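Peer 1: Take a look at these structures.
Rule-based calculations on the coordinates, nothing more; no lab input. Since the structure is predicted, the reported quantities are computational estimates derived from the model, not experimental observations. Cβ atoms are built from the backbone, for glycine too; each structure is taken alone.
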Structure 1
Amino acid sequence: MKSRHKLRKAGILAKARILFSQQGYQTTSMKDLAKACSCESSNIYNYFASKETILYEILREEMEWLISSIKGLEDDDTASPVEGLRLLINNHVKLTLGYRRASRLLFDEELRSLLPAHRKEIIARRDDYDRILRKIISRGIKTGDFSKVDVKLISYCIPSMIVRSRIWFRPRGRLSAKETADIIFEFALNGLKRS
């Protein structure tokens, strides 16, 4: 069972995730966060050294979840590239449109708000994601499941589609997150398939 300290820290991160996503990192103050957490600003400093540290923890946690959910696809030459692509897209959409909905921070200007060492670490995790996606696409080309495409360009297009879905997606809208993931997958797959 989590200690009280870990629970409180997780609660602060959850509130910060919402505020940063709704208001933006720059415009959210520690006072705003303290109010959302029903405490004084000074209490938050018992858990985090700065607002930047909170942003870093959110981004690190999300990237770790996303990478761990697809890491097995990187060197699995026996896995179907089509199913690998489906899993990657489903997990990325789940993160982007899921209950956290702060993944916009991963690919937007908020990344520039990190200290250089923190930014470098998050970018390295993002590079891991790109590498895994490129390997899936390259394997699909090799197996004949996908046509010959510019792998690097396609590896930018697919996550861009996913990340931009947060702009128009509404949890109570016409499509569920799962349906959205299925449509993005089918669109990407049709673009990659041999004619």
Structure 2
Amino acid sequence: MVRVIDLQAENKSHIQQAAALLVAGFKAFAPSAWPDIASALEEVHEALEPGKICRIALHEAGTVVGWIGGMPHYDGRVWELHPLVVDPQHQRAGIGRALIADLEEQVRQRGGFTITLGTDDEVGQTSISGLDLYPDIGHHMQTIRNLHGHPYEFYQKCGFVISGLMPDANGYGKPDIIMAKRVQTKTVSDTASERMN
């Protein structure tokens, strides 16, 4: 059983644990993301800046087993999920899904409509790795296949769709897969009242 709570800037132990998760969690599929604890700690401190969302999953033993961050764009209508990491020893136990569901609620409470994320393919996990995605990026979006456990399928199971590709984001043939999910919709009456104002 886990609890999802705010990561507190004064809790040095939780900050250290969250940073260690980044290094361990991304080592296999995005080794250049956070190669050491210093870069990971910098990321954690950035996620704690005012106006951002920074939540952790605490195991019943009190240890951090997952971490998710969110940052606003488009005047808070769109939030970027960045990052999401779950302790490799606790994966496939629903922690990632719980963190995403919690982030969705946090974004809704702040008036956001959409969550977006980028999920890189640096190590050949998908059929689009190593390819020149130009000039037909749309075709590659439609025909992407998961070859070696890339997390984009996890996000699809959580309701996200592929909304774009960023060719060469991590070097030639190493794209970023852009995904999005609507978390709040406007009603017809909301739209009508806006037009009247």
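Peer 1: Given that helix-only ellipticity at 222 nm (-39500 (n - 2.57) for each DSSP H run of 4 or more, over all residues; to 500), derived from a single structure, equals -22500, which label among 1, 2 identifies that structure? Provide the component values of the computation, followed by the final result.
Peer 2: Numbers: 1: -22500; 2: -9500.
Of the structures listed, the value fits 1.
Peer 1: So relative contact order in percent (Cα under 8 Å, 6 or more apart), computed for just one structure, reads 25; which one of 1, 2 is that? Don't jump to the answer; show the numbers that get you there.
Peer 2: On the way: 1: 25; 2: 17.
That value comes from structure 1.
Peer 1: Which structure, out of 1, 2, was distance in nm of label points 7 Å out along Cα→Cβ at positions 98 and 130 calculated from, if the result is 2.4?
Peer 2: Working: 1: 2.4; 2: 3.9.
Attributed to the structure labelled 1.
Peer 1: Here semi-axes √(5λ) of the Cα gyration tensor in Å has been calculated and equals 26, 26, 15, so which of 1, 2 was it run on?
Peer 2: Working: 1: 35, 17, 14; 2: 26, 26, 15.
Comparing all candidates, it corresponds to 2.
Peer 1: For mean count of other Cβ atoms within 10 Å over residues 90-97, which of the structures 1, 2 scores highest? Kindly include the intermediate steps, with their values, before the conclusion.
Peer 2: Working: 1: 22.0; 2: 15.9.
Structure 1 comes out on top.
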